[in-house]
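Take a look at the structures listed below.
We did not get these values from a lab; they are worked out from the coordinates using the rules stated. Remember, predicted model here, so these are calculated numbers, not experimental data. Cβ atoms are built from the backbone, for glycine too; each structure is taken alone.
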Structure P
């Protein structure tokens, strides 16, 4: 989510804005440090001290992260507080002095970035001083110690997977609560600590210390998959670490590593399957995929195939094992046997896709059409998402053949029935339908969409009106569904020509909304829309509405409070 600094209020929930402003005004934001050019880090005092990091490019925040537990939206109050700090001169704001720093927030001279300060100190620090600092920190700080040991592991003659397992166990043990469970916040801390180990593994790959990288990644995967049994991983910190480690091993396996590394990964992959370390997770099949990538002998192929044949418990496993077998056969037996395997297992969508792709690439349109239509017939009862894909392939084939009528037929069907487009079907239709027939064609499409009576048809039709510039019809559509969300969704398209009408729609919708809803959150929502009415230049009407609410609902104290903030 990119946030332009000059208009950040438009991108952030009003409640979060208000809380962030309060944090800023109360002096809870420590002066941000510029880590590198355009990268800032600041401490914000809250329930505990939280660290906010953000990257600013061309006047917009392009990346941001806060280590607080807030997960109700993309932006937390701590980030907003830092934004207010950075924009305080522009917004003419002042704050109480931050508790931890006495320096004025207004800087007359640009400070050095943290990276520049570190470089300067490294130039001046002696070798012995650095060694002493590392010794002390490794003794006092477990996180620093783990990072140091894994980063310079190539110099450790006793390196083993056990070294990293011990580090990860210590991280997990430190995050456990009294009952042995790792809560949501603790899982986040685990994820951050293990990310340091993953960074070390990446560095080892860059240094071509592949064995070290493999040991780090396998230790992470095994220990973290065990932690999934006693942790709240709703934010994906633990599962994400496993996936990152798996992807690193998979990428290394695909890079044609030297024989010692190939054998190390191959044997490990098969051992995890045999011990069922990742049973019940996608990584179980993934390990066989890695082993299949690395096999080089007939004996290894037979071993992998035996294990693949055992995975038949679900349709997903059957389809994945068939796909892996195909890749192995293509690699070891050649294209003819691989194609025979495809034909024999054509109901597998992964393999059907490959057959269509190959036939289309070879110009064998008749076969490609037959296989795609076969997919429609086979999947129409259970897997409608695949049916849409097979129709999309028929469209691609028609495009390759230049068959205008077929292109229109398939693009029309897909546009009407498929709201998550694989191609821009509307643009395809506009390109191929004769201009003199276009309006009547679009009207027929609208009629067919309307007849479907689906939840998303309103938005589907509205987008047609927007594409065609039919703002009068868009206004009529909004009048049919005059709720606040719908009005706001199409306000930008309509306000240039129909501002008074949009204002009236808002006012009527607000009357109904406040009549039917009670509670502070609803009142804040209503006031947010009142501000939109004011932005449309209708302050007088907004004031009249506020006066009406004051006289009609004087007993609603929370409403009165929120109206005071408009």
Structure Q
């Protein structure tokens, strides 16, 4: 347990470092345009970093991070080595003023330590057996895609803003807002289906069948049976999601619970609670590396088999009676029995409600629509009620920059705090404290958002200089374009569960606004150096983490 506490503290320290390392991303343009002083800017950014806690409900990015490495290779030592590497690289790049990615540092460190762990225990193994290649490849793709998306979006926003025809400008804003609304609405519908799949474990069953098919193995009869049951539940539940936005979460859940026999889900959740208390997953992982411990796992399987009658009768007896009977059969001591009885709460409807609610991004979508509406109103006010002189336009964009920098800080907090949540979640699963990432305690996101906010409050002045002036000279108008583009990109990727770099995103956005003036306005030499730093971050972090794991294993 001591090691878990150390890892959590180190993770929060990394989150704090991430805050002041990436503070430049959120405040560089607003400081370089002299809209806010450096002190005012970090207070402003830190406030909105923490506010993201109340807006980002679905921790999809955290879930992606926690599953970068396959569960068998996630140990507390692996997580510790990954964190040490990530902190080292973050501090090194901060010291030299290099705006590298904290996200990619963390992912590279986690993966590198896992590969070294696998090599030291089982010898050479294919990377695809250790690391989730889909997660890694998505991250690698967005090393390049995130800045490109930010760049294109920033150029578009800037060109719309400087358009002389007011009604043409307003029309483009309206079209953009409608397109954004439907894009986020579509993502919400996709996520509702994904979370419903996760609730029935259909995603894991589908993946297991795909692995069997790709390896040319015969599909296990029990696996196929479980898949068919879950698929049947999913198909029966899916029509209820069509009315989610009109009738609400509660009515949808009631409809599913009343129409679908969820007895097997109830039994599964009971088994998961028991497995957590008998450290089943820990023993299973040990057997993966040491087959001489098979007898220990077989004994646990026998205990679970003996409890099948209690699981079946749970609906009749309820939580308390079932928990007491199971604790007695497992011969738990008094302290462990009390903990088990307290934790033994089975409410399938409540669990489903929480899973679906996480996909509800309407608060984020409505916030974006308000953002677009404010822009349109400000432009209308300046155009119709004030003579738009250069001075008045400059003042208007300085005020708008407060809004755009706040939006970017929300995206920064919502995206980056989740990455540390993923690491803490992986540590709690590895320790057996929780069975699944969905069970992550509420204090974890709260602590992560607070840590990144405090880190931002500390500032990162060396990187501010690079981001705010070395790439291109930024005016208030261009600052608004860059921050708005960066914010929308972060909101979008966070909804998709893709861990992108805020550094890459805002850099691409700044390049985009600079290129609208003329391509020579961008200092491409500086940009080339930044790109090199981005590319080497994951492999160097992986190598440092591998070395750290080797030292830890010796100690």
Structure R
């Protein structure tokens, strides 16, 4: 009995412990499941929180990032120039390399050829979809448009075509469009200079050791803009076919402005073949007419053959030379002083002085001044004056500017020498260059006398350039009306001015091609309202020069201390 009881007791005891274990185990299991569920919630919360944080950072980064988010190509984080900047005398950028793109198509990635062609036709009507279709069929990678701008790039991207690719490359950008077109020139797609300064200084502009040093020019963008604007207005006013202007410092040869019209936008990379777009100042070769009378007077004075007040008596109305007759455009007094011959622009008077000078002295002067040689300038686009054949009557016709050709650049440089004390300076477009000692072609005494006479051409009642007489600027100069060499139908009206004549600092050349009389234009001719009686330079080129000097004069006066390499001038006199 006792054994059974004990045995039963043991059995009951074991049963008791077994049931307690099961109950506890169930509770623990429930607790574990609860904790596991909470862990999953925490994990999900952390996951979504991380996603939100990542997107927030990305959105913030993109909003602050200045790069174009539309680009399908990786942009370079570091821009490394392959060509130097070109700047004007004040540091204003004229030419600079920038990152740009070509648009291309990879035919292997085109899913719907027809749809792509429709999109291109609608968004880029200037593109030939027939050509694109042919190239797509060849299944070879090709460019559809070279050198696209940012607006075009965004339009290509908006088409949503993976087949359209953007090829990055460095392109040359010209900040002023057509303002310096014939001077700066262009580069090709491989960044090689093909014209203008870009070609002349191609090696220097690509010099890796100088990439951070811009090529600094003597040109002034503000003055260039003013002269370009006035010259364009003159072309319209006088219905001219072209025009040119050159502003130069007479003491060091700095070219402050050079304009040739018509010009063109060098950013468009068009192939210019029409001769009307040549650089008329450096490449144009012309008979410049009566402006040569100044050189005749200079030689007569320099060789002490006459003085400014010497009276040339009994000047005939015409002089016969071979089968030709040389006359004046209008009647002059029978007796004229040497300075009056220049002031009134007498052809016959100039011929008389030339005969006194003689052919030998004239030949030596032309040789020394290199008027019939290629002009020296940092451009390859230069003209070649025709060689003179010293036959009968050549001396007579050269005395008043016919039968001899040169470029406006050389004529202007020679006028600078006539007014700066007789020093023949070399024109240049490059600032802070090494300047060689100039040669002397006339004495300072002759130069001073000429400046005084040129002032009277503008200020005298009998002068031919009265419309350039602007108060405060002491303008002097000489007019010229001639025909283009080899083309009798092409008329050239010119005016070369110097100012201020008491201490000359600048020379301005103005040329109009084939101007017409503007019958609606009313001139203020010394206080009298009048219309143009003749189609001569005194009524168009001089008029334009006066307007230009009036606008650029204050700027030049303010910047005058900058032009002190050889001649210190504190202010205009």
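Data for the structure
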{"quantity": "Structure with the greatest value (metric relative contact order in percent (Cα under 8 Å, 6 or more apart), set P, Q, R)", "calculated": "Q"}
{"quantity": "When distance in nm of label points 7 Å out along Cα→Cβ at positions 56 and 160 is computed for each of P, Q, R, the largest belongs to", "calculated": "P"}
{"quantity": "Answer label among P, Q, R for the case where helix-only ellipticity at 222 nm (-39500 (n - 2.57) for each DSSP H run of 4 or more, over all residues; to 500), calculated from the coordinates, equals -22000", "calculated": "P"}
{"quantity": "Test item: log10 I(q)/I(0) by the Debye sum over Cα atoms at q = 0.07 Å⁻¹ calculated as -0.56, pick one of P, Q, R", "calculated": "R"}
